[in-house]
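So, here come the structures, one by one.
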Structure I
Amino acid sequence: MAGQSGRKGHIVIENVSKIFARGDMNSTLVALKNIDMEIMPCEFVSIVGASGCGKSTLLRVIAGLETTTVGNAMCDGKTITGTDPRRGLVFQENALFPWLSVRDNISFGLRATKKYELGKKLVDDLISMAGLSEFSNSYPHHLSGGMRQRAALARALAVSPDVLLLDEPLGALDSFTRMNLQDEMLNLWHERGNTMILITHDVDEAVYLSERIYVMSPRPGMIVDEISLPMSYPRNRGASDFMDIRNAILRKLHFAREDSQEYNL
């Protein structure tokens, strides 16, 4: 599905570094260092690495929630200077509004931009696609964790983003629910054709979902490998080619951890 002609959602990261000042203001922390990557329209890409390696910082740069210290982040040829509804973001915590029903949560972005009447059918389709038709008038506290996360994915899709940024969206779920939602995410991707960028520390999840995987080192976060996955969908988690790629990434993560060091500037 990668690189469909004429589609939007082309992300380019050029020599990006991000440096944070520490609390005492006498030192700095290099969160990202010399990041280069290109993600084509409609591609599903995962970024894996240990906790604290800068994965979420990189995603926030793409979302427009963080600025770069050095380098440039672009979407469809334009420098990212702030948030944009064309780049949707889903967090590990679903962040649904507890006082709104499922329908009102999913349609929130459309209502905020006064496009609800035009997008009403889309909301209905997303509620059905997420398997929440029977719960469209329910509130988040009535839903299971998996249902809440499906609602959060549907809400992000309601504004028809070209890019869907996924910050460990399944990390808080049990294994069975997580695997079911992985399949649902693939179905959404195949049906809607968004560019998907997934942050995860779960290597199996990355191999199951992605067309390509970027491997990051611990701080400072650097890209240490880029792996293409030629396997067709759906994927067999127990197949030898799946396990070979999984084990190669785990070895790469282990060596990256041993070789890394924290930079203080």
Structure II
Amino acid sequence: MNNKKRTVTKKILLPVASILTAIIIWELIARFVVANKFKLPGFVDVVIACNGLLFGKGGTLIPDTGVSLLHFAIGIGAAILIGIPTGVAMGWFQEIDSAINPIIEILRPIPPLAWIPFAIIWFGLTDISAGFIIFIGAVFPILISTYTGFRNVPKVFIEAGKVLGCTSSASLIRYIAFPSAIPSIIAGIRISMGVGWMCLVGAEIFGAGSGKLGLGKNLWTYYNLHQMPNVVVYMLVLGLIGLVIDMIFRYYVGRRMYRWKEQEVR
């Protein structure tokens, strides 16, 4: 019984208490210390703004969320489709690694937002241009994690696979190397989702996208209109959506792919 109470306190009461404490401190500082809604809107101001953005006539929060999620899906989907096969090829075949690695190392340090002019020139003001910026930010963590996972496959696994009948590179990759590299690949995808979500905001702020919708786009619009409570609403929505995406991904990986590794973390 004591263990149950401890678990409830640890998993529910403490997080709720910490959030409520942060909200109270935020409201007190905004109202009595800063006392300027432009510099720091209070929690109550943000709640009122959120209500207007959701249910008011000019509120576009829900359409903005849908458009941004579309941009994110395009970018992350392309990053997975290109990053994993490229990482596999570089990690398994030395010749491909030697040929592609110099190009990757030149392109990788370029900030994703530096590609915005070319994204707009190549794809126009479309959803694909925003997705392209997210792709640039997300593809390299996936590629490098996949490459590292394949490079670190124990030789004993490969030799055992050959003994058991995996005589071709394709069969060794499918049955030996890829399962061994999955933890590294998953870590890369999780990192890339965080990077991609940050790139989304920058891409939309600087004009990549299909029009007047998008969380980053209208966050900047409301800043230009000096409606800072609305800006904070969009910031919090970005944070919450990023958290939900990460939680869903971790849940899926934990329940579907790592069942054999499940254990209680104390």
Structure III
Amino acid sequence: MPQLQALIFDVDGTLADTERDGHRVAFNQAFAAAGLDWNWSVEQYGELLSVTGGKERIRFYLDQYLPEFKPELPVGVSERDWIAGLHKSKTHYYTSLMQSGDIQLRPGVRRLLTEARAAGLRLAIATTTTPANVTALLQAVLAPDSLDWFEVIAAGDIVPAKKPAPDIYLYALEKMQLDPTQCLAFEDSEAGLRSAAQANLTTVITLNDYTRGQDFTGAALVLDHLGEPELPFELIQGEVQSRYFDLDLAARLI
């Protein structure tokens, strides 16, 4: 029988609810700073989240909503470069937002990470967001040294194809030299589940308002959050008697 060796976490929406009041706000701040009159509403951003990756999301927005838009480009600068610069500005605003303290870890995350470290389980991150965003979030809401908690931080453009492609998970597994049967993945979205499933990872979903209506067929469990002893999770899909997610439950899923 496989033995659980590692937990692999998505970031945005999984560790913390960063999308609506973090990334969306930072995108709008970057647009304003660039002199653009774009403003992504809460509802529109939910639609745009179907595209993973910030640069890819901007490209999709232009193609779908502003097909006639052409930025004024300096000589030698491509539209791809312009989008990358806009996204870099967004990352700057996002990291500043993280210092405000308005974004917090989701229920059960800190407890589970602490329990895993105490038990000697290996930890990793597999995300489409940029490394700078991961650093800003972890240091602001988890601990100043929390980057060292994770053996591998697979993030951003480190692989050619983003979720729902399995590349980011395959990269993390390769770096850790682990078989997927030895690991448990944590995600919040259908795209994340598809990514992890294609890497043959057992996956737990903690959904949020943006992902609540998505298809999570194939997930080991679907919960509203990981829960705490005094704040039980809501079981949405799967069979379990626990009130909150702990290492005993994690081991039973493998």
Rg and Dmax of the Cα atoms in Å derived as 18.4, 63 - corresponding label from I, II, III: III
Mean count of other Cβ atoms within 10 Å over residues 129-136 gets 16.5 when computed on, of labels I, II, III, structure I
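All of the numbers you see were taken from the coordinates with simple rules; none came from a lab. Note that this is a predicted model, so its numbers are computed, not measured. Cβ atoms are built from the backbone, for glycine too; each structure is taken alone.
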